[in-house]
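**Q** Below you'll find the structures, each written out as C-alpha cells.
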Structure P
Amino acid sequence: MFEDKRILFVEDSPTMRRIIANSLKQLGVKEFEEAQNGLDALEKLHEAPFDLLVTDWNMPEMNGKELVEEVRKLPRFKELPIMMITTRGMEEDVLTAIQVGVNAYIIKPFTPEILRKKIMELFNKS
C-alpha cells in the first residue's frame, strides 16, 4: 500500500522509534529513516527526498514544533505532508501544531491502525 513512499520519522525515544518502525513495516513501507531530534531531521531532509515527515513534539536540541516551523519556511518543503505523534493532547497543542503547518496529529499511545488511517488520509489528499 505504501511500498513506494519514503518516510522520515523523528523521535528521541528508542522504544518509540522501534514501535513506529514496526508499525511502518506492517503498513508495507520499505523505505524510512529515523532521526533523534529536529536538527538531525533537518539534515536528513536536505540529503534526500521524503514523501512524509512524522515527528514527535517533545525532543531535545530542536523540538517538533520548531522543526515544522523550519521546514515550512523552505519552499521545497511547502507541500511535504507532516504528521505529529505526541503525548501532547490539549486542544491548544493541536491548534498550535496545525497553525505551524502540521497536516495530521496523533496522540500517544496509538495503534498501527490509527497510523495507517492517518497516512492514508494524507496521501489521498496529495
Structure Q
Amino acid sequence: MADQLDRYIRRSLDLPWAWGVQDCTIWVADWCMIRWGMDPAARFRGTYGTEAEAEALTGTGLVDLVAPEIPLPRKDVPEIGDIGVIEIAGRRVAAIWTGTHWTFRTPRGVSMSRRGAIAIWGN
C-alpha cells in the first residue's frame, strides 16, 4: 500500500491545479478509485470550475458534503492510504494519510501536515 501511495503522490507532484479536475477533493477521490475502486466525487465532477463555485458547493461543510458519497466506515485512527478531512489555515481540505502525515493538494503542488483529522475513512 505504501509503495502504491508513494507512486500516486509522486505522479501528481507536477500536475497543474484545476478546480473540479485536479484540486484537493478530486485528488483524494482519484486515490479512492485506485485504492477501493469507487469515486466519491462522481456526483461533483464537472459541476464546478472555479474557486467560488467550489466554495458554493462546499457551503454546508466539506465533511457534510462528502460523507454520504464515501461508502467506507468512519475511523478514529488512520492507517496508510486512508482518507480524511483536515483543516489548514482555516480551510477544510481532503487529504490522504501516509502513515506519518496527511498529504493534500494545493494550487502549488502537494503539501503535508501532521494536524489531527476532522473526519477519517478507510477499511
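Every number here is computed from the coordinates shown, using simple stated rules; none is lab data. Note that this is a predicted model, so its numbers are computed, not measured. Cβ atoms are built from the backbone, for glycine too; each structure is taken alone.
**Q** When distance in nm of label points 7 Å out along Cα→Cβ at positions 55 and 79 is computed for each of P, Q, which one produces 2.1?
**A** P
**Q** Out of P, Q, choose the structure whose coordinates give helix-only ellipticity at 222 nm (-39500 (n - 2.57) for each DSSP H run of 4 or more, over all residues; to 500) equal to -14000 when calculated. Show your work: numbers first, answer last.
**A** Numbers: P: -14000; Q: -8500.
The read-out was computed on structure P.
**Q** Looking at structures P, Q, which one was distance in nm of label points 7 Å out along Cα→Cβ at positions 7 and 39 calculated from, given that it came out as 2.7?
**A** Only one of P, Q returns 2.7 for distance in nm of label points 7 Å out along Cα→Cβ at positions 7 and 39, namely P.
**Q** Consider the structures P, Q: one of them gives 22 for relative contact order in percent (Cα under 8 Å, 6 or more apart) as calculated from the coordinates. Say which.
**A** P
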